[in-house]
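Laboratory data are not the source of any read-out in this text; all were calculated from the coordinates shown. Just so it is clear, the structure is predicted and the values come from calculations on it, not from any experiment.
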Structure P
Amino acid sequence: MDNNKNRIGTNSVQYIVVNIGDEQYGIDIKYVDNIVRMQKITRVPKAQFFYKGVINLRGEIIPVMSVRSRFGLSDDEYSGATRIIVLKPEQQEAIGIIVDAVKEVVTLEEGDIEKMYSDGKDERSKFVTAVGKNGDNLISLLNVNGVLDFN
């Protein structure tokens, strides 16, 4: 009996593809805990500019940040497609990020992913680690730990 029948492939990774502004970004599915509709966010005084506040998700208080603000883009514009993706990175508490829309889940093979060179001088380069090719579409693959690193 084949014990690996549920595995996608030995060198493939699933990504949730989201829209942030005019771009598509991929978030490694291993970090995604939940995807919820936009809801009332309670502001927190003296928080960093990209924090919108906190939400109460089934009794758990989750801080929420604006990826648009973090990336230096225009302010968030909420619509019916706006979602909060709750991430649970290794060794950290859950945090929500606001995205303009969730599009789909894609599986990328190792050959479909091009690593990006980073000299470390451009802060934005720590947010994206690679670019994935899904058919004719290019997807910037987010470095979740880089986006959530505030140092």
Structure Q
Amino acid sequence: MTLSIGSAAPDFELSDQHGEKVSLSSFKGKKNVVVLFIPFAFTGTCTGELCALRDDLAPFQNENVQLLAISCDSMFTQRIFAEQEGYKFPVLADFWPHGAAAKAYGIFNEELGCAMRGTFIIDKEGILRWQVINGLGDARNIADYKTAISAL
């Protein structure tokens, strides 16, 4: 399934690293959302990308924008990962049903059991406005996110 710019983004409800439920729809009418899928916690490229966001968080998490990082790892893995790296944003577990959110966004890799490296920017009305999907080992450029967010 490929998502089209201008279409409604698939809703999801996942547990964050603290076990709290977070849904995309809870931000509707309130904040734009950056949904960032990573393949696996604790891997070099994924950790590097999330640390870059952690170190420049203000454009991605403020009164108008919410960052949500997602992988198919368990909530317990996400907790240790977020604590170890000092992430101050939700790190969501798409663990069970395994990869359901990644599948809804068309980026689940069945062979490896993980999400591809995909980023989706969703406006306050729940409409997909920007997306990029990279290969498993290909880091994304956060400057591209900033440009897309500023266009909202």
Structure R
Amino acid sequence: MNNMNFQKTEEKTYWLCILNRKNWEVVKKENVWGVSERHKNQLNKAKIGDVFIFYTISELTGRERTESEITGIFEVASKPYKDNKKLFSSVGTRHFGEIFPYRIKVKPLEIFENPIAFRPLTKKLSFITNKKRWSLHLLGAAMKAIPKEDYDLLASM
């Protein structure tokens, strides 16, 4: 047996990142994603080259309800870091006043001019095992690792 050095290449992880529309605008403008203290351990699992798929939550604005959507795909461009500069909005979250100080730089791969409605996709996504109560899979999460085949489906829309 010869002694060839094989370098193991690390697989990238695909993440569904959950945020409101105000914070989606921050991500697009600043190329940074932030989470609260309680989600910092999840963010610390992300590595340079991973892919973030941004999912905006359903929101009530006056009498209008916006549906949840996939709005863009970004690549992780830095290691996680802490920054207390106020960028993100906690309005409409359970963490009013939170500044989401645990951050990571991202670079856009695709920003959907016409965001993709999420609800119709729930029947096709493998990480959603309870198709009737699909929102439970996202409840209380800032980000969730998803299988590559689910990423491929979302990226092909």
With helix-only ellipticity at 222 nm (-39500 (n - 2.57) for each DSSP H run of 4 or more, over all residues; to 500) computed for every candidate in P, Q, R, -7000 is reproduced by structure Q
Matching 16.6, 71 (Rg and Dmax of the Cα atoms in Å, computed) against labels P, Q, R points to structure R
